[in-house]
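Multiple structures follow.
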Structure I
Amino acid sequence: MQIDALVKYLNDFLQVAAFKDYTPNGLQVSGKQDVHTIVTGVTACQALIDAAIEQDADAMIVHHGFFWKNEPLPIVGMKQKRIKSLLMNDINLLGYHLPLDAHPQVGNNAQLAKQWGLEDITPDSGLIRLGKLVEPVTIDRFIRRVEHTLQRPPLHLPGGPEKINTVAWCSGGAQGGIQTAIDWQADVYISGEVSEQTTHLATESGIHYLAAGHHATETFGVEALGQHLAQKFSLDVKFINIPNPV
């Protein structure tokens, strides 16, 4: 498959034009024209780039790519090493941030709903989602479900009821979305990260908060996107998870 055709397909499929993001979505570093082997992962760190080189990949697709808003512009140090590795090995780098969080099929939030058994009942089309469980469960049982699916225990800030039925969530660094969850009267809000004030918001507003890990909550989307490409275009796609405790 030609890289231009792959980029066009992904930009259309993920509706890139609909988002105002903090980073460019799409092709970030250009490599070879023919793409047969793709490595997917959460972040374009050096370890993932090295793994892609070992796999003889033609392209990488990540959630966290390069060139973030307000970051230093000079290509030096860590950034220079990463980009040099890609260029010397002729590997394309494609990054999809908010479009990959939001996609209704392969997006991070949609994939988390599938993992946790949530029916999406969100009243609007924003990134923060609201879901309903098939039947109410205790908060402890739901926490065990989250831990099992993400392979790590979430930080639990208690505040909500013992039995829960509605869960709001948003992958990554979306702890600020707890106010939306409170407005929706959700029993639980889940995101990747946590802030000092989140403890008081949860306690005083009657809602549980689970900080489940920025990296952990954003592994499913890029893996699902790779599986979609493998099935649609018969490409060799491998998801490589570089562990991150944050």
Structure II
Amino acid sequence: MSQKTIDRAALAAYLASTLDITRFRDFCPNGLQVEGRREIGKLVSGVTASMALIDAAIAHGADAILVHHGYFWRGEDARVVGQKHARLKALLSHDINLFAYHLPLDSHPELGNNAQLAKLFGFAAEGRFGDDDLGWLGAVEDETITTVGALAQHVESKLGRKPLLIGDPEQSIEKVGWCTGAAQGFLGDAITAGASIYLSGEVSEPTVHLARESGVAYLACGHHATERYGIKALGEHVASLFGLEHHFVDIDNPV
């Protein structure tokens, strides 16, 4: 059977429409960031467009890489030097396309990071909060998980890493708020939305004080660990829809 392919522009248009990329005030361009060969048959997905992921894509003979964290972030040094040069040189010399979707991937109701994390943890989504409605609010479906400590243990079993818990392990849970990655700044919005515990990837110094003073527990579960699932789901969706070969590559990151 011959390998099916999709035109680069057609894939970019489908992803732009599916993820509704024009709706977001983002920190980077969403869509095709680095142009490679026109026809795409082999796709590699991963969280971040690191050199390790690029090397894996080259080893797989990929025509395109699909990531959550791409390049050209607001405020960064615009010069093509150092690691930026090395990464771009590797992509361009192997004619590999780079597609990146940041906030649109966090938000998508089925394929997004927050939707996929809810599926992994067994959360029933009931509402949204925060900028661009990126934060999610809901309930724990497993009725045996009734305390903050029990939820922390559940999260650890699913992610394979121990989360940092700020709060009383014996505190009961009513509503759960969550937003993957570096969304610790949404804790205040989660409190206003009625969450009794809020989960995100990272933690900052003020987060600890707000959690303690508000009585709303906080779980820092890992930036990379919470954002592995949306990009994998998106890659699998695109591959299934268009008949492409797809490989999800998980580059370990302890942050």
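FYI, it's all coordinate maths here, none of it is from the lab. Keep in mind that this is a model prediction, so the values were computed, not measured. Cβ atoms are built from the backbone, for glycine too; each structure is taken alone.
Annotations for the structure displayed:
- Entry that produces 2.3 once distance in nm of label points 7 Å out along Cα→Cβ at positions 76 and 220 is calculated, selected from I, II: II
- Read-out volume of the Cα convex hull per residue in Å³, for residues 68-203 alone, computed value 137, structure in I, II: II
- Of the structures I, II, the one that 55, 42, 32 was derived from, the read-out being Cα extents along the principal axes in Å: II
- Distance in nm of label points 7 Å out along Cα→Cβ at positions 60 and 92 - highest-scoring structure of I, II: II
- For 18.5 (mean count of other Cβ atoms within 10 Å over residues 36-43, calculated) the corresponding structure among I, II: II
- With distance in nm of label points 7 Å out along Cα→Cβ at positions 156 and 188 derived as 3.2, matching label from I, II: II
- When semi-axes √(5λ) of the Cα gyration tensor in Å, for residues 148-195 alone is computed across structures I, II, the figure 17, 14, 9 traces back to I.
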